[in-house]
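Trainee: Once you scroll down, you'll see the structures, which are given as structure tokens.
Laboratory data are not the source of any read-out in this text; all were calculated from the coordinates shown. Values in this document were obtained by computation on a predicted structure and should not be read as measured data. Cβ atoms are built from the backbone, for glycine too; each structure is taken alone.
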Structure 1
């Protein structure tokens, strides 16, 4: 093991260019100030991430995903992570509502992209492209490529989740460098996105854990059922 984060562990393999990414059941919120466990979360997030990465690869979006190894593990390309978390917002919720003092649930006329500096010790502060260039986190060409990819990913996933009767409210993206190329990394799951039931507006994501709404496991299992077309194995 070379790294353990809040939701995943990374292991080296015999190939220096490949890592094993293991998904945990541990749940955190508010920069790990709140901690808990969501049963089967690792299995669910691994499967959903693999499905989404496979979809994106089929649409010519390069990712770090190689293949799913087991219920909780996937093989990924080793990335030099760019310490920028991008958030794409399609409907107001969470941080943007707090930041701008606006209600949740407003459908935006166009997607809003935000950058957060990936620094746990600073609580991942919101920052802009001038800060990114000042800190030399990415070149102008790299950031342009990342932005274009992010908006393309957004449209692909809006359409995908609409077919599952889910609204893609917002989601987080991370990118990294691999052999001179920019690849999408990390994961896509109810941990890193907001997914609302299109008919009822019911939250089916980590906000159920953050806000003590109850039925957390049931929400994750429902997203799994819709994305994978089957129930989670007990």
Structure 2
């Protein structure tokens, strides 16, 4: 991104600088962690221009020109966050060293594994994560015990649990203890909450696809750049653009 002689909103600046997605950048601003020219900013809508000094947690933030788009096969036991007060291992630590700040696009919970994206492109992250794009996410689940047909049918038809409605786009048994599930909206811990409702425990919950990008044979704990074809596929099918 270049300034092109214009002002830009602070949360957009932060996302273009690789700090976080636009939505997450708004939360960072509201928490009082950002200052512009020595003044702490908490209000949304503040604009910055070329030459302004922007600090996050007291450290300078600058626009980045190199964009990175990585796919990681996250192992269980890693948290998708830039830091963790409990000291748990970060999925971010599995990525190759980079001078740019990378962050996860969406999440996989601590014990879940499989495909997750990392980037320093805030626009890409925001568009990819927006519900309006109807981005499919496919999971393979291995349960501790047999999966009853009623659980499969309920997930497929839609079920309300503690005032939250859950519905898979696709839910099918692939074995006595295994299921293939495709989600679009993907509410927090959706699969685990539905399984728990039917007294099931997923021993393995692995995401194997996001949109047109497959986990494939990528080894657990390893990462790779998204290909041009994969990025183009995300753009053409989901309205996600890696350009400004």
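Trainee: Given a value of -6000 for helix-only ellipticity at 222 nm (-39500 (n - 2.57) for each DSSP H run of 4 or more, over all residues; to 500), calculated from one of 1, 2, which structure does it belong to?
Mentor: Checking each candidate, the match is 2.
Trainee: One of 1, 2 was used to calculate semi-axes √(5λ) of the Cα gyration tensor in Å, giving 24, 23, 18; which?
Mentor: 1
Trainee: Quick check for you: by percent of Cα pairs over 24 Å apart, for residues 70-173 alone, which of 1, 2 is greatest?
Mentor: 2
Trainee: Which structure, out of 1, 2, was distance in nm of label points 7 Å out along Cα→Cβ at positions 150 and 182 derived from, given a value of 1.0?
Mentor: The read-out comes from structure 1.
Trainee: Comparing 1, 2, where is distance in nm of label points 7 Å out along Cα→Cβ at positions 46 and 94 highest? Each step should come with its number before you reach the end.
Mentor: Numbers: 1: 2.4; 2: 3.6.
Result for distance in nm of label points 7 Å out along Cα→Cβ at positions 46 and 94 over 1, 2: largest is 2.
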